[in-house]
Structure 1
Amino acid sequence: MRNKLNVSMNQELLDTIFEGAKQLYPRENILFLRGKKNANLLQITELVIPPLAVHGSRFANAPLYMLPTDFSIMGTVHSHPSGNLSLSNVDFNHFFGRIMMIVGFPFLCKNNVAIYDSKGEQLELEITKK
């Protein structure tokens, strides 16, 4: 039996994700999550703005071939302006990395966040102090 992965990030980084989502609202936003994995803890430490990202009213996409090889990219975060935190089939088919984080409108607090692993199982987010 495999142990469930835990995800952590600091509040400032989460606030930055929320602010980016608010700036593009009602379009979706997409960012890459950089961090490190130790045992069952995946610690997100930075955001990467993808080059040539496209932000639409019901989608956000970034060409993966434009990224350099970077094994510190742990996954993606994108916004759902509808507020729905569910992982859609389209989201699941565009999964990149170890996790996919979804932030939903109104982009205010941890209750507006869902994180999924590559099997579609929801993970817990731990907010740390800087």
Structure 2
Amino acid sequence: MDIYFQENAAECILLLFLIIVFLQSGFDKVMDWSGNLSWLKEHFSKSIFKNQVPLLLGTVTILELASGVVSLIGGVFLVAYDEKLLAWYGAITSCVSLLLLLFGQRIAKDYEGAKTIVIYLMPTVFLLFLLG
């Protein structure tokens, strides 16, 4: 197992990054649903998404939790068996999550928030490159 970690150290660190980002974000949305919903209703109040905020929050929450869980399982398989497929699925799911968040920020005309999403997207795409 140790040899697989040494051979895939960058991938493992980037997977840990995704696990932390998405599990924390997803659990935060679950634990403070009403606070997140209230903030997002205001955030999207002048956009085409103003009437879909609960559905979109639920979708993003599920996708973020899936990104974190699949990245976690993928990291275990990478370290234990040198198997990269599940890690790749974790990275792809994470990219989809980030692209949806980016789209939402752009629709809400929160360009600073959109820039922040790009900061998360860059190492995630780099992970895809490493796993490919």
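Table for the structure above
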{"read-out": "For -4000 (helix-only ellipticity at 222 nm (-39500 (n - 2.57) for each DSSP H run of 4 or more, over all residues; to 500), calculated) the corresponding structure among 1, 2", "value": "1"}
{"read-out": "Answer label among 1, 2 for the case where distance in nm of label points 7 Å out along Cα→Cβ at positions 4 and 44, calculated from the coordinates, equals 1.7", "value": "1"}
{"read-out": "Top of 1, 2 by Cα Rg over 2.2 N^0.38 Å, largest first", "value": "2"}
{"read-out": "Origin of the derived value 1.6 (distance in nm of label points 7 Å out along Cα→Cβ at positions 76 and 92; candidates 1, 2)", "value": "1"}
{"read-out": "Among 1, 2, which structure scores highest (criterion: distance in nm of label points 7 Å out along Cα→Cβ at positions 68 and 116)", "value": "1"}
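Bear in mind these aren't lab numbers, they're just calculated from the coordinates by the rules spelled out. Everything numeric in this text was worked out from a predicted model, so none of it was measured. Cβ atoms are built from the backbone, for glycine too; each structure is taken alone.
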